[in-house]
Structure 1
Amino acid sequence: MFARNLHWDRVAAIGFIYFLGLGVGAHALDALGSKAKKPWGDVFGKRQLWFIAGCSLTAAYLIAAYYMVRFVPNLLFIALLEGFFVFAYNLEWFGGRYHNDGWFAFSWGFLPVLAGYMIQTNTLSVAVLPVALSMALFSLVEIKASRPYKVLKQRGSSLGETDVSLMTQYEAILKSISLGVIMLGVGLLLFRLFG
């Protein structure tokens with residue numbers, strides 16, 4: 001939305017790429033790579049998860065490849081980084097070295113903003129870096145609140161009054177971040193359409 005000249009097909013493409021790659025593929029890989037509790041439980045078997053991850057990531061990279069070949073070759077650098085992190089983070093490669101909050105914020109907060117700008121312009125701008133950093137910080141807060149929230153939620157009925165209060169606070173933080181990011185996106189979209 002920060003690009004001077006906006007290509008709406010590319011807006012849709014980058015949204016769909018991240019839906020497939022992060023929303024579906026990365027979560028399927030996370031279910032495969034989780035050492036403890038799996039994020040999708042036992043709904044899917046290993047073969048099904050590999051199939052889901054493979055199909056969604058292949059589709060995401062095919063869409064990205066079309067735009068890289070035709071319009072934005074520099075997007076390749078971000079695509080390679082994201083490809084590394086989708087496996088290194090979710091499958092906990094290298095002893096889990098990249099499966100931490102900082103890399104989560106970088107790969108799922110910072111890089112998507114750069115990719116969104118890059119798919120429009122084939123370049124980067126100094127002005128987009130603070131926006132990317134802000135999304136990384138939102139992602140960092142989200143993951144910092146999400147982990148203890150999940151632990152408390154898993155304990156269920158054995159929670160004391162203090163834990164229930166804490167879980168309610170974490171839930172409010174997570175909902176606020178989600179709604180805040182959505183409203184920021186809607187605001188930017190409305191600005192581009194009517195501003």
Structure 2
Amino acid sequence: MTKIGIILGSTRPGRNGEAVATWVLEHAAKRADARFELVDLADYKLPLLDEAYPPSMGQYSQPHTHAWAEKIASLDGFVIVTPEYNRSLPGALKNAIDFLYNEWNNKAVGFVSYGGNGGTRAVEHLRGIAGELQLADVRAQVALSLFTDFENFSTFKPIEAQYDALTATLDQVIAWSKALAPLRAS
């Protein structure tokens with residue numbers, strides 16, 4: 001069965017992303033067309049990139065890189081949950097992405113973002129990064145506003161339309177993950 005990782009892309013204490021990622025997982029778990037798991041960057045404790053060789057060479061020397069690579073390699077696609085920090089993605093997420101190369105290739109990725117403008121500028125940057133990593137980014141996305149989908153900017157209460165956006169995102173990530181399976185097998 002297709003395995004999709006829901007990557008929680010913030011490691012910040014008190015992060016809103018934890019509630020958002022849990023919402024994505026709970027919604028996704030109702031589906032029968034894929035298996036889903038939460039992949040929390042905070043659990044991997046990745047330092048600033050500390051590998052001597054470029055990730056495309058796959059010559060990892062650090063135990064934390066091996067653990068991260070094993071997790072990402074085990075998945076067929078991803079939904080990245082990201083806040084927008086200063087018109088872009090969080091440094092911890094960019095760092096985690098940069099640790100690896102081949103493990104990302106020929107997989108699908110969708111985005112669930114949040115922020116004052118729905119986190120759309122973070123996703124704009126992530127789409128360019130995805131292309132470089134041979135990740136197929138899907139068109140549908142969820143853009144959660146701190147003004148309409150959070151109470152007091154901290155308690156997550158998505159409006160009804162966000163459920164439809166999440167369903168569309170999951171539909172596309174699963175379809176593309178399955179379509180790319182022959183490329184991953186070769």
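Given a value of -11000 for helix-only ellipticity at 222 nm (-39500 (n - 2.57) for each DSSP H run of 4 or more, over all residues; to 500), point me to the structure among 1, 2 it was derived from.
2
Quick check on the output: 0.70 is FRET efficiency 1/(1 + (r/R0)^6) of positions 16 and 104 (r between Cβ atoms, R0 = 25 Å, to 0.05), derived from one of 1, 2. Which one produced it?
1
Have a look at 1, 2 and say which one yields -0.83, -1.20 for log10 I(q)/I(0) by the Debye sum over Cα atoms at q = 0.15, 0.18 Å⁻¹, as calculated.
Value -0.83, -1.20 for log10 I(q)/I(0) by the Debye sum over Cα atoms at q = 0.15, 0.18 Å⁻¹ corresponds to 2 out of 1, 2.
Just checking, which of 1, 2 has the largest value of distance in nm of label points 7 Å out along Cα→Cβ at positions 32 and 152?
2
Compute mean count of other Cβ atoms within 10 Å over residues 8-15 for each of 1, 2 and report the one that scores greatest.
2
Can you tell which of 1, 2 yields 12.1 when mean count of other Cβ atoms within 10 Å over residues 48-55 is derived from it?
Source structure for this number: 2.
Computed from the coordinates by the stated procedures, all read-outs in this text should not be read as laboratory data. Bear in mind that the values here come from a model prediction, so they are computed numbers and not experimental data. Cβ atoms are built from the backbone, for glycine too; each structure is taken alone.
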